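Readers should treat all values here as calculations from the given coordinates under stated rules, not as data from a laboratory. Keep in mind the model is a prediction, meaning the values are calculated, not measured. Cβ atoms are built from the backbone, for glycine too; each structure is taken alone.
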Structure P
Amino acid sequence: MNSIDKINKLTRGDFISIFGNVFEKTNWVAKKTYVLKPFNNFEELHSKMLDIFENSTKEKHLKIINSHPDLVVEKALTPDSKREQSSAQLDQCSEQEFEEFKKLNEKYKKKNGFPFIITVKGKNIEEILNNFRQRITNNIDTEFNEAKNQVKKIASLRLNEITKSNLIIY
């Protein structure tokens, strides 16, 4: 049985358990996706999840964006966020880098009303800090759109990881 068949046979609870954090701390996207089964292939599942996010209200976008942790300084991370931040070695910042992240997080959140979001996979600390320094100068509309794009990239990476992993075992 291939992965999409396994996904299509999942109970609602199992589906939400597996896909509920594709969008950070937001299982309602998985709940809405579940009722759209069966999926012909993984690409269809992926597309439908992203479409649900994209076609949501600004308020729901903000709620998802605000569910994301502050980079480096947040202690209560989901397993997904912890793994992602560790992969970029954000858990190994120097004291100077930590302090800069802390100040940038505070300034960015005060300016925009939501946390700075970036897809950290494949980036190092310096790349992330440089991106943060540049983006903090953007206006709120630019950053809101960029945050949505970053959320979609993170969700896509998480979906790919789920389907490539052994998280779906039956």
Structure Q
Amino acid sequence: MGAPIYAREPENQEKEKIYKLLKEGEEHIKKRLKAIILSGIHRYKISEISKILNFHPQNLRKWIHRFNRDGLESVINSQKAGIKKKFGNDLREKIIEIVHNSPRKFGYKFSHWTLHKIKEHLEKNKMVNRISYETIRRILKEKNIDIKKLKKNLVEFYEEL
């Protein structure tokens, strides 16, 4: 195993910017900056910082190397990690609107929506090129919409007529 990796100590103007961002910055930036402080100023090892911040050691090494090589801006301006949402709010709202309307309103002969039928409707009407059933389920779940309960409510509504 090689020598431990540490961030270089931040320069005074970098320290000022770090402390400012720790007060008002985004959470993923704050986490990176805390790692820089623990490594560069307090000389914590990557394994210790990993446990404290719940950061994978490989990610810590990446941010420390990036900071040492390119400076503070490379840590601040880098994109947030994680999976990006493929579908915007407009499509999400359209899906919600679709499930709150009868399929017959759209010219279909069936009376309730399923995930498969929503998928087919979105793709047939060129609202998306492709979308998975799971993505539709997740979008509905985000809005606390249970498609089975919607179906039950529609059945009860029609029975009352």
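When distance in nm of label points 7 Å out along Cα→Cβ at positions 57 and 145 is computed for each of P, Q, which one produces 4.6?
Details: P: 2.3; Q: 4.6.
Label of the source structure: Q.
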Worksheet item: A value of 16 was computed for relative contact order in percent (Cα under 8 Å, 6 or more apart); which of P, Q is the source structure?
Response: Q
Item to complete: For semi-axes √(5λ) of the Cα gyration tensor in Å, for residues 25-64 alone, the calculated result is 14, 11, 9, so let me know which of P, Q that is.
Response: Q
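Using the calculated result 0.10 for FRET efficiency 1/(1 + (r/R0)^6) of positions 9 and 113 (r between Cβ atoms, R0 = 41 Å, to 0.05), pick out the matching structure from P, Q. Intermediate results must be reported in sequence, preceding the final value.
Details: P: 0.50; Q: 0.10.
It must be structure Q, since only it matches.
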Worksheet, complete the sentence: Calculated from one of P, Q, distance in nm of label points 7 Å out along Cα→Cβ at positions 73 and 105 reads 0.6, and the structure in question is P
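109 is what came out when volume of the Cα convex hull per residue in Å³ was calculated for one structure; which of P, Q is it? Walk me through the intermediate numbers first.
Working: P: 109; Q: 178.
This figure was derived from P.
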